[in-house]
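FYI, it's all coordinate maths here, none of it is from the lab. Only a predicted model underlies this, so the values are computations on that prediction, with no experimental measurement involved. Cβ atoms are built from the backbone, for glycine too; each structure is taken alone.
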Structure 1
Amino acid sequence: MENLEQLRQEKYNAKVVSKVMLTPNLMILRVVTNEARATFAAGQYTTLGLLGAEPRSANSDAEYEKAAPDKLIQRAYSIASARHETREFEFYVSQVKSGQLTPRLFALDVGDRLFVGKRIVGAFNLSEAPADRDVLMIATGTGITPFISFLRSHVTERPQSRMVVVQGAAHQRDLGYYSELSFLNGAFPNFYYLPTLTDADETWSGKRMWIEEMLAAGVIEKETGVALDPERTHVYLCGNPKMVENVAAWLEQNAGYRKKKGKQPGELYIEEF
């Protein structure tokens, strides 16, 4: 494509400064934008984009629908960075092998350029949770991303609020940000990290439960003192749609939680993806 470099100059406004491969299909990507963005709320998202002419990763599959070479393919991604980082942004990305965008993102190297949206939006943030309420964050997969932003932005600002992350995965390699969350668990008395695996090997000494089983067995309250009580604890869910559906239903039926919808009050916040 003769004018690819010209299109890149016209469309792209950021470059890759770090790429950490956690598994062949999971990576942490850090980018720097040409211009700073407005201060955002932890938990919000923006878009990443690449042209259809860009190469795909070596371990991707054929596209489900071939993208036009001059099309700027864009998708929304939650930001893992702290809210004060307005030029350098971090994203936790899972490769959809037959997708249009993620295989191209996985083919990027440090120094390569891409598009980053100019707007940062989204209502999934801590502003609705009073500073004296405890916060329970439940995640699977890349759903951990907004909670990393929550913690990087607010863990020191809410000393009266106990903050708990429950992270579920099949294998330990799928626990994104495991080292950072484990460090925070030891560094801050108001933070608790409860990872759980459903298909762990013999090296794993932690929990081997489904998240729904942890709720039903009272594990969270026993280990952290944080109660599943809407008067005392606000709950945030992000991750696999089935997990979100099951956990939300359990909290509504067994603990009296109400989903936050628009201007309707509630103590249960759900990020859809």
Structure 2
Amino acid sequence: MTERKKLRLGMPTLIELASFEENAALCAELGLDFVELNMNLPIFQPGRMDTEKLRKIADRYGVGVTVHLDENLDVCEFNPYVAEAYRRTAVESIGLAKELGAPLLNMHLSKGVYFTLPDQKVFLYDTYSGEYMESMRRFVSVCGEAAGDVQILIENTSGFTGFHREALEMLLESPVFGLTFDVGHNHGCGDRDEAFIRAHKAKLRHMHLHDALGKRDHLALGSGELDLEGYLDLACETDSSVVVEVKTVTGLRQSMEWIKEINIQQMG
């Protein structure tokens, strides 16, 4: 069996585990390299996150961290007060990432509000694309001033829209921004995002890896129908870190057994 280049593998924050320390302990036990902190959780909110304590715990277990921004974050909200709050959240999160030694922030692009007509959905960000793109340019400027060595990576979710692709072309011109490829999300929307990701693979830095079967995703590796080894080859080619984004302890253990079987080497 061909031996792959070493990969940096991590795990998501698991809702079954009550604290960061429990997540870090499992990460170390499984031989993984990092935990992706989920900023939807109360303990990881700006103003509540004790970065010094978290870093000491991470050092004790010999693991690193990456950061997943709040999934509700939408810097293009038409309400200027809401948009400013989200921009401030992003900037403060960059500061937290620096304190934690986290190399990246992962984020989603919101589709915003849409009007449902008899024969179609009309997305307001599409109709008011000028305002949408102006908000994106402001976001790039604000993040460019704050980011330093931290990268902000855009994750595909339920299929990039036309206005998403336009925004991404602009975002990816900045060295601050890159891509996260979520292979299960891609499968769930009929592989709509894979061509875009591969066309921009020079900007691919991170991957969320989980198996999928039909519309069911976040399955343990090896229990679905995805070409996971092909995606791992892409991660090797692009030197992307990989979150084994399986959401239960049992599923994560099962996934690590699959990884051992296919002879994946880890950075350690």
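Which one of 1, 2 has relative contact order in percent (Cα under 8 Å, 6 or more apart), as calculated from the coordinates, equal to 17? List each step's numbers first, then the result.
Working: 1: 17; 2: 22.
This value belongs to structure 1.
29, 23, 17 is what came out when semi-axes √(5λ) of the Cα gyration tensor in Å was calculated for one structure; which of 1, 2 is it?
Derived from 2, not from the others.
If P(r) over Cα pairs in 5 Å bins from 0, in percent, for residues 53-172 alone computes to 2, 10, 19, 21, 18, 11, 7, 5, 3, 2, 0, 0, which of 1, 2 did it come from?
2
Compare mean count of other Cβ atoms within 10 Å over residues 165-172 across structures 1, 2 and report the one with the greatest value.
Largest value of mean count of other Cβ atoms within 10 Å over residues 165-172: 1.
Given structures 1, 2, which gives the highest value for distance in nm of label points 7 Å out along Cα→Cβ at positions 37 and 205?
1
One of 1, 2 was used to compute helix-only ellipticity at 222 nm (-39500 (n - 2.57) for each DSSP H run of 4 or more, over all residues; to 500), and the answer was -12500. Which one was it? Before the final figure, lay out the partial values.
Details: 1: -6000; 2: -12500.
Going through each structure in turn, the value belongs to 2.
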